[in-house]
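Colleague: Structures follow.
What follows is calculated from the coordinates using simple rules that are stated; it is not laboratory data. It should be emphasised that the depicted structure is a prediction, and the values quoted were computed from it without experimental measurement. Cβ atoms are built from the backbone, for glycine too; each structure is taken alone.
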Structure P
Amino acid sequence: MITKGSPPIEQINARAKMVSLPSGEAAVHFAARHFINCAIAAIREKGLFSVALSGGSTPAAIYRMLAEEFASALDWSKVLFFFGDERPVPPDHHDSNYRMALESGIEKLAAPLQVFRMHAETDIEVNALAYEHLIKERAGGHFDLIMAGIGEDGHTLSLFPGSTALGVEDRLVVPNYVDKLKTWRMTCTFPLLNSCTHIAVHVLGEKKRAILHNLLRGPYKPDLYPAMRIGTNAHPALWITDLEV
């Protein structure tokens, strides 16, 4: 996946690698190229690329770059877009990860039938099971790439500290009540996240320096910081950042 001139990738531990870029823009460009490289490899191997998108400002910048600079890099008809988590809002709501992804560039790259949104605004348990079945049917039960971020509290996707989804081992997608936010979320689980062929964790901005240091350099406390559970020996995560920690 590394091309000539790429920055060095540091092996943090058996589950995690990190690449530190000199700026946010450089990190977004690296993340977009990583996306394209993962897609090319999957399409070459099996004729299809499945990816789980994430919400937030950094993924939005990546989607814009994919649409603006990499639109001709792939046969986008062979890409299936899923989501790692979603808020309990309709698809036209300003808090919707689905809406954000489309408006940030995905709608320029994919036909509507290639983008599978999470229906988290109603019947969340029923729809979580339906989304799990969809992943099994269309993507074989795992993704070629999952894009993730972290919160300053150490959560990833909608896997928050103290939430019940952290203990789930037999599901791919679940509803998860987030007590600190007093709301439900739909989220992929760690068994699904860590089964993905490639795991990209995007961490940009000075506000994330302390938590990134704790996650990658601190003692292993996954109950306190769920994002510490990202990656396995078989599927190590690549942490892409503009920080030095």
Structure Q
Amino acid sequence: MAHVIVQEAEELLDKEFPVLDHGFVRLVDYLGGDARIVQSARVSYGPGTKSVRDDTKLINYLMKHGHTSPFEQVVLTFHVKMPIFVARQWARHRTARTNEISGRYSVLSNEMYTPGRLPIQSTDNKQGSSDESVSPEESEMLMEGIRRQHDMQYELYQRMLDKGVSREIARTILPLALYTEMYWQIDLHNLFNFLRQRLDNHAQYEIRQYAETISKIVKAVAPIAWEAFEEHVLYARTLSRSELEAPQPE
């Protein structure tokens, strides 16, 4: 197979895309693109023997019918900076390779996430927020408390380090709002699974912001595959057996 270079992706390499108040997403490297998907699906064909139109049809066929292995031939590596609570949601997607900054070896920076709004707990979704927020007066008071608490925790962390307490113990008093960084490498098929879940309206707002930024990068690396993903997965709907068997209104 020929080495695949995607000019749109080349222009994004090492470019920092800001997310939330202190976070970012950066494309470190990529392996393959749309051409790699069709090359791996048509191992008996030489390069240039099929048109872009043929490639588009093939990629859509693969996506629609769940032929995943050609998409696994494309690999993306990201450098991501996010709050720890977002990283813990992120880690649930286990089909990737990660390397995260370690508070045992490094002194952690005083960067903590402060939400732009304070949504109220949803009454019909036990793990999510509603569209409503606390009142502006309550929000201002609570936000000030959040910032004060963050400052107190980091100050204690610094005092512990100054007194010679080990980094691995001192870090335990830091909050989930603290920012962490990691390298995250994942193939395109499993990246699409990540985006399918994290672009959903039910996903937490903060991780959804990262998913939206990553989706723009994926679209640059493999635009035909991205369009097929939107068509057959992201905006598609499936029906259960009972739904298919339900009587139709006359």
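Colleague: Match the computed value -1.12, -1.31 of log10 I(q)/I(0) by the Debye sum over Cα atoms at q = 0.21, 0.27 Å⁻¹, for residues 89-152 alone to one of the structures P, Q, and report its label.
Modeller: The value was obtained from structure P.
Colleague: Comparing FRET efficiency 1/(1 + (r/R0)^6) of positions 193 and 217 (r between Cβ atoms, R0 = 25 Å, to 0.05) across P, Q, which is largest?
Modeller: Answer by largest value of FRET efficiency 1/(1 + (r/R0)^6) of positions 193 and 217 (r between Cβ atoms, R0 = 25 Å, to 0.05): Q.
Colleague: On to the next question. Given that helix-only ellipticity at 222 nm (-39500 (n - 2.57) for each DSSP H run of 4 or more, over all residues; to 500), derived from a single structure, equals -12500, which label among P, Q identifies that structure? Could the numbers behind the result be given before it?
Modeller: Values: P: -9000; Q: -12500.
Here the read-out was taken from Q.
Colleague: The value 25 for relative contact order in percent (Cα under 8 Å, 6 or more apart) was derived from one model only; which of P, Q is it?
Modeller: This value belongs to structure P.
Colleague: On to the next question. Quick one: FRET efficiency 1/(1 + (r/R0)^6) of positions 25 and 177 (r between Cβ atoms, R0 = 35 Å, to 0.05) came out at 0.40 when computed from one of P, Q, so which one is it?
Modeller: P
Colleague: A value of 20.9 was derived for Kirkwood radius over Cα pairs in Å; which structure in P, Q was it taken from?
Modeller: Going through each structure in turn, the value belongs to Q.
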